[in-house]
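Values in this text are rule-based calculations from the coordinates and carry no lab data. The model shown is predicted, which means the values in this text are computed figures rather than measured ones. Cβ atoms are built from the backbone, for glycine too; each structure is taken alone.
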Structure I
Amino acid sequence: MTSTSSHRKTFRILIVEDDEMMQALLTGYLKHEGYEVDSTLSGKEMHAILNRRLPDLILLDLNLPDEDGLVLARQIRARSKMPLIIMTARRGVDDRLAGLQIGADDYLTKPFDPRELVLRVHNVLARTAGGGEEASLVLEFGGWTQDLPAHTLTAPDGRDISLTKSEFNLLAAMAKFPGRVLSRDFLLDAVSGNSEPPSDRMIDVFVSRLRKKIETDSRKPELILTVPGLGYKLAGNLS
């Protein structure tokens, strides 16, 4: 295998795989190549890890004991642009298309040679390292600055604006895709994992709260726009 030890940065990989033997095998191969590796057996543990530290790439199995992997993939993509490779024993074309439509960067059908997976990981990181998660840790729009690692929102006049976790995640989801209409389902995924039970009404409430905090006039919003029948979007051309 070709070592990645010459990389200027040591990339961290998160493996979400409920087969302990497969998880151990992949961990060994990736560590041998110079990657740092975290691993988990379930979707719940995955969210706990992501709340502590974001990896540079996620390897996600679709067949997990507590959650369908496609749902997890959609939640990951709603929150982040970090590289995602799906691994699965599912051979259906529909599953492959669903994974790619969600935004997975690659898709591997089991069984596969771990050396192939290592090469795919290397190639995906090579494509995305310059414009992936690191490039979007600080989001700017309309004079506002949202720092994701620091969990802060700074107004154009320099004031710090206090947001709940759900409000912060919802705003981040929109700020990552300015000008793009985001459905309520997409935004629900962006705030999932919080204590409030998800519902369409919850998104409307969070949007209302955000508008009161960041709009000049929340009754006439200029930043967070409603697109009737479709969802919401952050106004484009704000940078």
Structure II
Amino acid sequence: MTQPIVICQQATKRYGKKTALDKLTITIPTGRIVGVLGPNGCGKSSLFRAITGLIRVDEGSIEVLGQQPGWQTNRGIAYLPDRGRWYPNHSARQALEWGESLLPGFDMDTAKRLANFMDVDLEMKLSGMSRGQEARILLILCMARNVPLIILDEPFAGIDVMSREAIISGLIDYLENRNQSVLISTHDIQEVEGLFDYTVMMNQGTAIWSGEMDDLRAEYGSLHNVFRTLYKKEWKP
């Protein structure tokens, strides 16, 4: 039996009086494209940061790639945060060269093909990029890596609707034959529904539903119906 990519057991994280993760218990299978969904402040980003070892949980445990999160597991994780940090005078090409020199599993040929598909001008200076152009560069730096786990936190933010639809369609084709696990948080639920085959629904730091997308659709219909049903009533575990 294949080991799950992520296991959370009663994982709790607090920031002062605010509880970001509240006894979160989930098991995410390997080799799936997983939507981690929920309203703002439900704990999605804190979960991703805990998986990558950027924060540690106060109680409970998190296991990723069979280990506690840390520098060893991070070699096997491509993580896209909500914003990048750049040398402003560098070009997009230099950003990819940086990825090739520093990021484990980075494949420059794949990166260039993705850049061409996403209409990224590799000679453009990073300081002159729009939020959408920056989002494409970050997405390329993650997707061009041959690692077991890819984590994308709001990867389509700032990308216009027409481009977003094409990119999502391309990602479906790109990921179809790759043996990677992908976790994606997004608010664009209607556009990305076809991308997911497994879903974790979060609210107030805990999981209120997790499982196969086919099971979710059988119970609730579309993701739009899920949000109307699960998030417009008080959840009682």
Structure III
Amino acid sequence: MKGAPIILLAPSEDKASGGARGRLPETPAQRWVRDRLVALAKTGSPEALKKAFGVKDLALDKARSEALALAGAVPLLPALSRYTGVAFQALDAATLPPGTWAQVFILSSLRGLVRGDEPVPPYKLKPGAIPGLKAHWRDALPGRLEALPEGPLWELLPGDSADLLQGWTRPRHGVEICDARGKAISHFSKKYRGLVARWILVHQQGDPRKVLKGRIPGCQWAGVSENDRGGLALRLVVEP
């Protein structure tokens, strides 16, 4: 497949604060989520808000304030500056050529599919916080997914995020991350997904055969097999 490689990543709970204040451009699907999140912040019980935001005490007050602010102008940062979790620390987008940011797409509970250089406000929102949210994005995402640029596609997502892509037929590659005993790694896999994404973007190389020759810090490639998405699954073993 011709074109630059495209990366799909999950969002992170950790986000940077600040940004240039402005109004979010939005599609009807994005407005649907924003309206419900603002309404929840206005009328939700403390328990409902804890479930929605996944935080408590002072962090809960901050999350509620951020949600209420979505009714107007909000601080905006590019997605790859906003998300600061483990995968994004490993990706270290600030040291990548700015043009590569448009090759990264992030599945956001608030915004759907967000390109790395598109604006994102500070927010907290668990996927199960709003009734029907997952079903809403399953219905709304196909059009955006079909509009993704051509190029080898790398789905570097955990299972709960990958579920949103069920039924999407575009071939895509992935990475299975395991320890030396062959056991799948879950908690620390975010770091290695970020490192793989960084290698692909630095080298502008999305061919799995070429990726297999790349050096990922702290890991060794250990083979490749076909996946159930029409692409290949590369096996990455984390060194003890």
Determine which structure produced the value 3.1 for distance in nm of label points 7 Å out along Cα→Cβ at positions 24 and 184, calculated from the coordinates; the candidates are I, II, III. III
Starting from the value 108: which structure in I, II, III was volume of the Cα convex hull per residue in Å³, for residues 72-159 alone calculated from? I
Can you spot which of I, II, III the value 58, 38, 28 was calculated from, given it is Cα extents along the principal axes in Å? I
